[in-house]
Structures are given as structure tokens and as C-alpha cells.
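Take a look at these structures.
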Structure P
Amino acid sequence: MFDPPILTVSELARGVRDLLERRFPLGWVAGEISNFKRYDSGHCYFTLKDAGAQVRCVMFRSRSQYMDWQPKEGMQVEVRALVTLYEPRGDFQLNVETMRRAGLGPLYERFLRTRDALEREGLFDPASKRAIPLFPKTVGLVTSLAAAALQDMLTTLSRRNPSIKVVVYPVPVQGEGAAARIAAMLATASRRNECEVLLLARGGGSIEDLWQFNEEVVARAIRACGIPVVTGVGHETDFTIADFAADLRAPTPTAAAEAVSPSRDALFARLGELVERSTRAALRRIETELQRVDGYGRRLVHPKARLAASGRFLEQLRARLAAARPDLRALERERSELLRRLDFAVRRNLERPAQRLHTLRASLASLDPTAVLARGYSLTRNAKGEVIRDATTLVTGETLTTHFSRGRATSEVKTLGE
């Protein structure tokens, strides 16, 4: 007989966990929430039950942070979860990945399809959004006359800025055919062009109550409207396709009214601040100009004083001119004296060379050999023209030329002696 293996508790729990996860892949489970708790860690723990059974559930922070609504006790929900076993305690539980309100699956899928299609078309392009006027004179309210949102918006507009004129465009905001009527009223408001901005709003409700604002016809009417549209539909966690199409999305109708109505008190405070700043700036400008005028005043001179100063300046110029004017008589006397001195210097300079020339001529005459010849002396030269000073230099037969005071004679050396 074959004995089955003995398992540890951990092995048993792990085997049951594997069996459950293979048998029940990721899927949807519907039930009622009980004992819901969200811890500081962000993890959510609760029980999902129906009339016949219950199961523990855990939704970790990595999943719960993407929910845009708050689960509450007794709420009917649908969870997309993995069936498993929590081994440390041996508890059968669901690891929840996604949670939605019961019955909203098809509507949510339809919402996603419509949103994605319009987004691909470019209907939500931020570049096409129109600017909301800062100081509108008239605001249009597109909502139901029976809606609490209407009174909230009227109260907010009256409190913040009672000078704003309000035009109400009544239209059903839920129920069959409401989407088409909302679109038609937006077209009417655009055609009448009475307002600078429109508020499309309604209070909170279930997804079914808000569904008319998810219809494609409303989104297209918002973009086709010639007036900027601000939506304030539901609560802060509610998002509709109309919000994506609007020029501005406000979390609530009251917030939408606040977004388009500048606070009168804040404006008065700002105006007072600007007046004070302008006054200070004007005073500074006046003080600066007064100082400038004082400066001009110090520089300003009476015409009589200016003429007197000009007269004194003219006299100074005349004195300087008179001092600079030449004395023609003195200059003439100086010129005559200079001419006399020049004539004297020229005559003296000419006499000196004449005397020098006379002296040189006398010296030259005393050295003139012809003068010596006139006294009976003669000058003898050889054939080379050399003066004969010593008879021993002569050669017999040499021809000599003798110069006299008058004329010359040629001779030949015959004999030599001392």
C-alpha cells in the first residue's frame, strides 16, 4: 500500500495557493463592501460579501492610488482580483487590482471608448482651449432650474461680485434626451451671444445621473460654442467627457462660479493698493520735478544782470584788444633803427674784407718773384721746369732757361765749378 508524503503546513498552504491561482485566473467578482479600512500605508483591507458567503480582500497602495472615488461601507462593487491564499494565516483572500461600482462596467468602457475617440480626433487639444475672461460683465448659467447647483452658483456670484449680470439658460441635466437638449441650449447661448463666458454645471450624483455629460453630442457642442465654456459637474472626484472638452474644468458648480467671478473685495483691495502705489509714484515724480525746477531757478539769471555781465565781458575784450593792438609809431622808430643798424653792419662787414684783401695783396706782392726780378735778380729753371738753386745739380750740356724781369734767355751748361 502506497503511503502519501507527509507535508509541512507551509507546503500545504503553498500547494493550495498554487491550486487556487491556477483554477481561478484574474477575473471579476461582485459583492457588497464590509469593514472597509484604508491604512496610512495606503493599503486597503475589506470584506466582500453577498447573502451566502464572504471573502477577505486586500488592495495594495500601488493599485488603490489610482481610484478616483472613495469606497464606502455597504457599497455594491465589482472587483477585478486574483484568488489566492495568505499563507501566514491560511486565509483565503482576493488580491484586488481594480474596483468599480457595481453595474458600471459597460458604462465605464463606453466612457473610455468615447473619450479616446474624441481625443484622437483632437477635440481635447489644449491649443484649442479659449481663455476665460478675467472680468466678465455677463455670465451665462446652463443648468436645470430645479438643480441645487443653480442656487449655489447664484449665491457665489452674488457674494463675490454682485455687479456681474447673470443669464440663466434652463435645461434638463439628467434623464433620457438631456444630452441633446444641453447641446441645443449651448448652441442657443452661442447664437444669442449675451455672455462672455458660460457655466455648464450640475450637482453630484451617480455615474448614471452624470452620464448625459459623457455623451459625444455635448462634447462637440462645447467645442462648437462661440463662447468659452467652464464645466462644474458633480463632485471633485467626478470626471466627465464634457470636462475634457471644456475650456476650463472646475471640480464643483461653486468652484466654477468662483473661477469666472473676480472677488469684488479682492479687486477693491487690489485697487486700493494700486492707488497707493500710484500716489507714491506721483509724489516721487512731483518731488523730482520740483527739485529740477529749483535747479533751473538757481541757474536762471535776470536779463538785466545777464546784460550787465555781457557788458563787463565786452569791456574786458576791448581792454584785451587795446592791449594787443600794435604801436605803429614805435614800430616805425624800431624799423628805422634796425635799418640804420643793418646799413652800418653791412658797410662794416664789407670794409673788413676790403682791408683784408688789401693786406693780402700787399703780402702777395712782397712774395711775388717778379718783384725780386725787377730788382736785378733772375730765375733759372732746367728742362723739367725745376728751379736751379745749386750748381752741383747741373749736368754739362744741359739746357737752362733763365727768367729776367723782362724776358728770358736759354743757355747750355759748358763747364761746372764752385
Structure Q
Amino acid sequence: MKVLVINSGSSSIKYQLFEMPEGKVICSGLVERIGMESSILSYKYLRGEEFKEYKTTHGIADHAQGLKEVSDLLTDKEIGVITNPDEIDVVGHRAVHGGEKFAATVLITDHVKEEIRSLFSLAPLHNPANLLGMEVAEQIFKKAKQVAVFDTAFYSTMPEVAYRFAIPNNLYEEHGIRSYGFHGTSHKYVTEQVAKHYHNNHLKIVSIHLGNGCSMSAIANGKCVDTSMGLGPINGLIMGTRSGDLDQSVIFYLVNFLGYTLESVNELLNKKSGLMGLAGVSDMRDLKGLIEKGDKHAILAHQLYSYRIKKYIGYFAAVMNGLDVVLFTAGVGENDPFTRNQVCENMDFFGIELDPEKNNNKERGIREINKENARVKVLVVPTNEEKEIAEQCFTLLT
């Protein structure tokens, strides 16, 4: 069974083609910085026993163009891995927000798409991109079954005390207003990798997913018990363009005294805040470039970014009454030793102590970066949301 996984993010598209059930990767790639003139399209394809790489940089206006270019690569006469789109049996899609309606993986139907559309307001940067990926894929891979895997499903184990808000009960009972959580597919995958690594399913883990979007989850005994994101993916950590946690009074002040409309506040907090609002850039690589030049706004932005993560580590350690593992994953979490160091600095009270040499080591794969005798293990764990999605698709259809 050939399963193509499409992971449409707010400014990127990750994709992998798997041969299941072996889990063999036939090709993989990434479209990043969508909407910019410097968009990057990368593609790794299997030739014999080795992967070859193709990469180009040019403007990619939107997700539709990005997905069309991915399809062209898959079927390219020189570097393609299939001759016809009909060779794809299943297309698995990451879907960010499933509300309370989707707690499991499902076949995509018109009804499912309408439900995803109805949740646009809760995930304005992701659900539209996810749905667009589904609609474009249906046109390109006409014979494939289309499957949706929801990030929010991972959080179905959270206790009510963690997901409820202190607002009138009817707003939850009638409208489902509660905390849902996001990046669940990633958090599920990496925490399961840690459990396998230590042969222990009873660990207390803080999982830190740092990409353009950022979130943290508390996992105890293999089950998620709390998370940093809430009703939508704007809450919690400081992100590329999202504010993260904010005093609600700021919204009222913007509307009542500064003349903002609710629509413009939504735009501000989702697309113009976070690192972008603080330093004028949303990509951590660009931020680090400014920091190296001594830009004071960039320096403060990174300090705020790291400080917020520290606060959530303490919060989750309290919730779980202990801490065994802190893990870093996703683009920034896996590749930025500077950020990992800033987060873990002065955390020895919690038993968190980084080994500088291990932290700066660029080895791939799951690895410890804590000092040898540190009480808490600190790990870098490469995420593979696409593999998790492929496995869930295969399980659903067999």
C-alpha cells in the first residue's frame, strides 16, 4: 500500500511517501516559507538503496501552488518515484482541529470537510490549509482514499480539570468551548519514541514542540494530562507570528480605546505577533541572525520566548507531581542548541542540567543532552508526524 502523507502547516507543507506496512520511505520533502519570494522546495527520492536530493528556491504563493509542485516532482520523468498519480492508494492528511466531533482518524467525506470548515475560526492558520490540501489532493490523486488524522485526538485523555475554562457551563455544554490542544500527532510520536528508548511506559514527560508554531504537553504514564494550547492554536508559548498567552484585558483595550475591530485583533494576534511582532521576523534562523548583530529587539524576543517555555516546564512538573524527561522536537527544538541552552539554563532545581558538548552535537536521531548524573533526562527527539499519520491510515484501512 502506497500512502502519501501531506502535512500542511501555516507556512509549510511536509510530505512523505511510504510503502506500508513496512514503513519504507520512498520519498520525502518540504515546502517552506510559503508566501515569500524565498520559498524553499526540497525533495529526497530513493534511487536503489540511496536517497538523492533536489532543492530549489523560488516564490511559492500559496499551498495550492506548493502541492501542485510536489505532485509534479513525484511524477517527474527524471527524478519521480511514480509514473502516475493513480499509483497512490491513500493520501493521509494532518488535520489540526477536530473539535469534540473527531477523536479518531476518519475517511474524508464531504461531511468531514464541512466539519473541518466549520472549525476555521478555531485554527485560522491551519484548518484552511489542511482543507485546501485535501481538496487539491482529491483532484490530483483521484483514485486514492483520503484520510484525516486530527491533532486534537491525542488530548482526549486530558482530565476535565485540565481542559475546562472558568466560564459559564452552557458555553461548554452547548458550544464546546474548552481547551483542545494541538501538535498532538507530533507529541504522540515523540513521547512513544522516548518510552521505547527507555523501555518504560510510566515516565513523566514534558514534550516541547518548537517550530513556527510551538506547544508543550505533559504526558504521564503514556497519557496526555495537560497542554499549553487551548481552544485554538494561539495560546501558550510565543510562536513565529502568534502571541501565545495574553492578558484578556489587552483585547478589550485594543477594541475600546485604540479602535481595533475584532477582525483586526484576530489578525494581530495570529499573524503579526510572536517573534514577528517583537523582532520583525518570524523564522528562528532569521532571529538568530539579528541576535548575532546585536539587535536589541531580537535579543529580547528570544529571552521572552525561552522564559515562557521555562514557565510551562515548572507548571507541568507541578501538574504531574514530578518530572523524568524533558524533550525537544520539531524544527527549532531539534536543530537549535542555543534555544535549548537558554530554556534549560538555571533549571538545576528541577534536576535539569545540560551538557554543553552533547547539546552542540549535531548527530541525528534520538539522543540525551543532559549531564551524566542529572536527575532529569533531557533529550532531542526527531519528530515524524508523517510516519505516525501513515501508520494510523494503514490501521484504519486494514
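Each reported figure results from applying straightforward, stated rules to the coordinates on display, with no laboratory input. As the structure is a prediction and not an experimental result, all values here were calculated from the model. Cβ atoms are built from the backbone, for glycine too; each structure is taken alone.
Computed values, structure above
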quantity: Structure (P, Q) behind the derived value 20.6 of mean projected area of the Cα convex hull in nm²; calculated: Q
quantity: Identity of the structure behind -15000 (criterion: helix-only ellipticity at 222 nm (-39500 (n - 2.57) for each DSSP H run of 4 or more, over all residues; to 500), calculated), options P, Q; calculated: P
quantity: When mean count of other Cβ atoms within 10 Å over residues 347-354 is computed for each of P, Q, the largest belongs to; calculated: Q
quantity: Which of P, Q yields 1.8 [distance in nm of label points 7 Å out along Cα→Cβ at positions 67 and 251, calculated]; calculated: P
quantity: Which of P, Q leads on relative contact order in percent (Cα under 8 Å, 6 or more apart), largest value; calculated: Q
quantity: Identity of the structure behind 0.05 (criterion: FRET efficiency 1/(1 + (r/R0)^6) of positions 75 and 275 (r between Cβ atoms, R0 = 35 Å, to 0.05), calculated), options P, Q; calculated: P
quantity: For 9, 31, 34, 20, 6, 1 (P(r) over Cα pairs in 10 Å bins from 0, in percent, for residues 83-266 alone, calculated) the corresponding structure among P, Q; calculated: Q
quantity: Structure from which 1.7 was derived, distance in nm of label points 7 Å out along Cα→Cβ at positions 171 and 259, options P, Q; calculated: P
